[in-house]
Every structure is written in C-alpha cells, then in structure tokens.
1. 49, 39, 29 is what came out when Cα extents along the principal axes in Å was calculated for one structure; which of P, Q is it?
2. Comparing structures P, Q by relative contact order in percent (Cα under 8 Å, 6 or more apart), which one has the largest value?
Structure P
Amino acid sequence: MSVALTESQIARLIDHTLLKPEASRDDIQKLCDEALDYGFASVCVNPWNVSQAAELLRDSEVLVGTVVGFPLGATLPMVKVLEASEAIKAGAQEIDMVINIGALKSGQDALAQADIRGVVEESHRGGALCKVILETALLTNEEKVRGSLLAKKAGADFVKTSTGFGPGGATVEDVRLIRETVGSGTGIKAAGGVRTLSDLQKMVEAGATRLGSSSGVKIVQEFRGATPASSAGASGKY
C-alpha cells in the first residue's frame, strides 16, 4: 500500500451505508451503533431514516448523510430541492444527490447543471455538504468528464461515482479520471462495490477522499486482521 493509513484514518474515510428499502428501525439502530463504535465519518441512510439516525448520533462526531433523487436522478429539480431541504430539517448534514443522467446524456448540460446547483445551494443554505452522484456505469468517459465539471461548476463539495444500485460501481479508472478532471479542490466519493481493505486502498490511491460502503465493519476488521463480523448493511448491494 503506497498510502499508509491508520485504523482511525480508514474509519474516517467511510460513509457507513444502509440504503436497502426494507431497512427496519432495528437495522438503523445497529448501523448507527457500529458507526459510533468504529468511528466512521458518517452513516448514509434513506430520507425516511434520517430523523432516527440524527437522534441516535446526536452530540457525536459521526455525521448523518442521506440521498436525494435516488437512485435514478430523474426526479423533477424542484422536488430534489424540497427533498434536500426536508432532509436537512430532519437532521441530515450531508446530501448525496443523483444528477439528471438523461439530461447529461442528451447534451442538455445547462439543465443538468441547474439541477445540481439547486440542490447544492439548498444544501449549503442548510449547512450541509453536497455530493453529486454521476452513476458512472451508465456514462461514457466524455460524459463522466462533463458531469464532473458540471458538478464542480455548480459548487458541489464532492463528485461521487455511483448509487450502488446501477449496473456497476466505482472503479479505480473512474476515480482517477474524475480526480484529473476536478483537480485537488473537490472531494471524490467512491461508492458501489467497495467491500474490502484492498478496494479502499486502491480507491484512495486513485484520488478518493471518501468511500461509501455497507462493508465498513468488515474493512476495519480486515485491517485489524480479525475475522469480519456481519454488519447491518453488509448484505446490501451498496
């Protein structure tokens, strides 16, 4: 590993994720307990679960993240803005929004950028970070570059590779391409298929500054050399 990380640094890279639609309150409780125990950067949950997570993580260093326009990105722009606003009121501190993929692929860059900017501005107004999901598995390299630049121009804090629900997740090549495109001032979140310590290491080396994973517990335990235990989100696709 060319990037030497401590256990704490590894944990602080991870958004501990549970986005399965059938997630119960007990599942969210377990997710948040794990995030506190391991010191993850955040939990990432569906909007319905934000208020519970916010209460469980109150006064801790673990942030509450949620998703907007998820997972298709085809929600109307004003609905995305409202969804972000209501999630922040419920306690969300980070917003992961999906771009209008169809608009990007149709060459409607102004529309796609306005869609992003609306959520970015609403997030920042509420004191939240905004991550913009490209869903790279559906895009050509040229579209990935354009999408990354649109997110940066719209003021996004992070460009994120994937929802975890598409036909493919993060790849080293995509993370490297996004980093080359946005430069050093924008965060990159690699998500979808990040399940092992090796996956995490490769993404960080390529330029990722945050990792979305349902396998955070397994990754940290792998670092410790222990046998991974099951976690609330580990059986999910994300």
Structure Q
Amino acid sequence: MRKAERLFQILTLMRGRRTAITAQQLADALEVSTRTIYRDIDALIYSGVPIDGEVGIGYFLRSGYHIPPLMFNAQESLALLVGSKLVRAWTDPELGKAAQTATQKILSVLPDSLLAQAQNQPYTIPSLDRYEGIREKHGMIRHACETKHKLLIDYVDAQNKTSQRCIWPLGLVFWGENWTLTSWCEQKADYRHFRIDRITEMKLNSEQYAYHPERNLKHVMSLIQEKEARWEQGSYCNFTP
C-alpha cells in the first residue's frame, strides 16, 4: 500500500469514530507497524490535518474536518458494485433502490479503464421472484430495528409448530442461505433467531424498547462467537427456535 493511500485510510478509520483510535488498532487494520503509524500521524499533523490525541491514549479527528475524495481502484470498485447487487437482490426494495442510485454514482466517477472492467465484471446476482415476499418483510423489519419498535409476529418453526411472539428486533443476519431476524423474545426472556421466510404475519407495535447492554445485536453476536469457539471444527448449529 502506497503511503498516500495509507494516510487516506488512517483518516477514513478516524472519521467514523466517536472515540479515539489507538496506534495499535490502526496498525492492525492497515497491517503495518505502530512505528509506521506514528510517522504517518506526524506527517498528517504537519500537513495541517486537525488530529488530536497522544501516544498511548489514541487519536481522533476534530469535528468538521472533511476528507478529500480518493479514486477507487479496480478491486474496490468491484467490491462496491457486487455489494450493491447483493443489496438489490437480497434486501428490501427501498434499500435496493438506494443501492441502484449508489451504483450509478460509483460508475459516474470511474475512469474509462475502470469503467470497462466494472461493466465486464464476472459476478451476477439474480433477483428471483420467489424472494419478493421476503424482501417486502425486510423493509418493515429494518425500519423496526432502526426505530426500536417492537414487533408482533406469527411464526412457524422447523417442526411446523406455530407461535405468536412479541419481540425486540435487534438486527438482520445472513447465514449464506437464509436471513434471520435476531431479537429479544419477551415470551422466552432470551435471545431468539427467527428465519424471515417462516414469519407468516408481522405487525409493528407502537411501543418502543429501550437500549439494554445485554439485549442488543453486538452482545448476542459476541455470545455466538464465544460458543462457536468452543465447538469442534465442522459442527453445525441451527439458531432457529
């Protein structure tokens, strides 16, 4: 990675944070030594970039600083375009439309050489009609997660048993074949993962749930990762209740 690109990546990593980022975190992300990071930070400060912080504590950008644009390389543009296709095919129509306009913006700034590669990319992600119903559910679930509104759902499990649940929608997780809604279930007083295609009815509750340090997406994913670490290699777990 060239120094100019590395400096831009450092600014990018700093910009989206509310707390300081350490030199070690930057070094791990960019796969360089902390000594290189210290030199890069000094170079950025010397060039006038408003970075605050100190060695051992961490660094952050002062609010209001805007990072100048940097052109995508071939692999970065391909990654963005493929990701956009996945969003259009596998998420809700509203988000899919946003992905389409984002694609148009990306294509509009690519030079001719990269544009030719982008238009001849080897990836195709079809949007199949049988997933339209699931994609419609995505929209309501996504908005419920964003606004922290409870959901009332009718659910059919793997044994074809039906149940009604009042849940806190925490996030959508894609496992490679199916989307699941990760949630806190009020009836079970525990985390539950519901396959979206098995939700037969869904209604937005007017009641919102409050943030809880042990009832959120980050917490439940950390529990899953801890459990996976204890499993023998090749074992499988079905998270569907």
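1. Comparing all candidates, it corresponds to P.
2. Max of relative contact order in percent (Cα under 8 Å, 6 or more apart): P.
Coordinate-derived values only; no laboratory data. This structure is a prediction, so every number in the text was calculated from the model and none was measured.
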